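Derivation of every value follows stated rules applied to the coordinates shown; laboratory data play no part. Keep in mind that what you see is a predicted model, and the values were worked out from it rather than measured. Cβ atoms are built from the backbone, for glycine too; each structure is taken alone.
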Structure P
Amino acid sequence: MRKSLLTLGLLAATSAPVMAADYTDGDIHKNDYKWLQFNLMGAFDEKPGNSSHDYLEMEFGGRSGIFDLYGYVDVFNLLSNPSSDKADADAKIFMKFAPRMSLDALTKKDLSFGPVQELYVASEINWDGVTTNAAKGTFGVNLQKIGLGSDVNVPWLGKIGLNFYGVYDSNMKDWNGYQVSTNWFKPFYFFENGSFISYQGYIDYQFGMDDSSDFNSSHGGAMFNGIYWHSDRYAVGYGLKLYQDVYGIKDTDSFESSGVGHYVAVTYKF
């Protein structure tokens with residue numbers, strides 16, 4: 001069963017109250033769906049480091065029984081442009097997978113309360129394929145996160161995802177702080193042909209991290225604010241991203257990890 005983002009947007013924007021997930025009848029597949037899209041992206045002043053570059057993103061998500069999934073794979077410098085900020089980068093890809101396991105569907109019980117519609121065991125994996133080797137000056141991203149997730153109904157935005165994780169750094173072989181993440185997708189203006197404009201984005205905020213190094217901060221994160229036009233097959237959008245000591249990297253005059261970045265996207269939906 002496939003639901004397009006247009007359909008999902010229409011469902012999210014309905015004036016009817018958003019109902020909690022109900023799997024007490026034993027049918028854990030009744031809310032199944034899946035989606036896949038390719039985003040051609042341009043990043044400008046991306047932090048850390050004020051990088052400007054192009055990249056292709058394969059973005060996907062869906063629901064199957066007890067499992068809820070969101071993820072993407074980014075491929076940088078598509079045309080192998082030697083003048084690109086990513087031309088000499090060690091990381092040519094970045095991947096994020098965020099599977100969640102529904103406790104409501106697993107137990108076939110209604111665990112909702114107040115604005116909380118559904119509870120999950122939430123996880124997230126971040127990886128850029130670079131092997132960390134301080135002697136060679138290479139530092140890769142290899143993080144695994146595990147915790148409690150939820151879907152929460154909030155005024156105007158409707159259903160948002162809200163997850164709390166403990167963060168394990170596989171490079172350091174140690175736990176390093178915590179992360180709170182939320183995401184939203186809110187259609188707010190509709191055209192006669194059924195297309196619409198949405199406000200969509202996310203917040204990832206880390207805290208309690210090791211700041212024993214002069215280059216590290218104990219907390220930091222990013223907030224993405226996107227305005228996108230959607231049809232059933234295409235989307236075009238602009239995103240403003242706010243950074244503050246992102247990834248726990250302390251902002252300095254020589255290496256900026258705080259500030260503002262800009263993104264443009266053209267999307268084809270499968």
Structure Q
Amino acid sequence: MAESDTSGGKRVGATETSFAVVEQLREEGGLGVTEVADRVGISKSTAHAHLWTLVDLGYVVKEGPTYHLGLKFLDLGDHARTRQNLYHIAKQEVDELISAVGERGQVMVEENGRGVYIYQAKTERAIQTDSHIGTVVDLHATAVGKSYLAFLPDDDLEALLDTLELAARTDRTLTDRESLREELTLVRERGFALNDEERIAGMRAVGAPILSDDGRVLAALSVSGPTTRMNGEWFREEVPDKVTQAARIIGIKATYS
């Protein structure tokens with residue numbers, strides 16, 4: 001891959017290729033040289049060179065003919081997460097919230113126009129989906145994302161919306177910008193967001209913004225569960241009360257910590 005100009009300067013093609021290899025290994029769980037070459041769109045010799053460089057650096061391990069991500073990434077991920085002071089502040093409140101609700105909860109921060117889960121907690125009965133700490137999610141298709149967007153200053157919101165690709169994750173996902181704006185206005189008025197099977201069919205969530213004392217949106221918190229349990233007054237009133245209260249406490253602690 002050649003170097004390309006961006007608004008921030010030049011992008012290094014070799015670096016892009018290495019990270020494309022890493023992303024494919026993450027997505028597939030493990031690949032051989034030929035599979036990596038095919039998926040990234042490079043020659044087998046180039047794929048082999050990138051893989052062996054990553055192996056030599058300790059970021060990839062080879063088991064037979066298959067390459068996997070190495071545990072060295074855990075150290076990088078933990079460092080990135082703990083850099084977020086909010087993680088330490090939110091952990092206890094989220095754990096207590098999830099104990100009371102009996103589902104799964106997550107704290108999300110926004111980075112480069114996407115939501116990233118920096119903490120997640122769940123009970124034994126919680127439904128396991130594809131989300132975990134470090135999962136990157138669409139802001140428009142999640143309760144955490146919509147609650148975050150709704151409390152941004154108008155100029156910041158419009159600037160961010162211009163960059164978002166409103167992809168359909170299910171047939172319920174809001175993919176029209178005007179409809180999304182209307183939804184965000186409602187979220188701001190009531191103080192919380194609902195995700196009614198908009199990211200994953202059969203799953204619902206309630207999200208609330210984590211605000212500083214002066215009203216800046218720092219992050220967002222949500223509780224998610226199956227539609228069989230997240231329904232009726234529990235889903236639309238009781239869980240929102242618990243989530244917004246926990247988010248409010250986290251915001252106060254974040255402001256004065």
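A value of 0.75 was computed for FRET efficiency 1/(1 + (r/R0)^6) of positions 25 and 129 (r between Cβ atoms, R0 = 25 Å, to 0.05); which of P, Q is the source structure?
Structure Q accounts for this read-out.
A value of 1.00 for FRET efficiency 1/(1 + (r/R0)^6) of positions 169 and 201 (r between Cβ atoms, R0 = 30 Å, to 0.05), calculated from one of P, Q, originates in structure Q. Each of the structures P, Q was assessed by distance in nm of label points 7 Å out along Cα→Cβ at positions 105 and 121; the largest value belongs to P.
Supply the structure label, taken from P, Q, corresponding to helix-only ellipticity at 222 nm (-39500 (n - 2.57) for each DSSP H run of 4 or more, over all residues; to 500) with the calculated value -14500. Structure of origin is Q.
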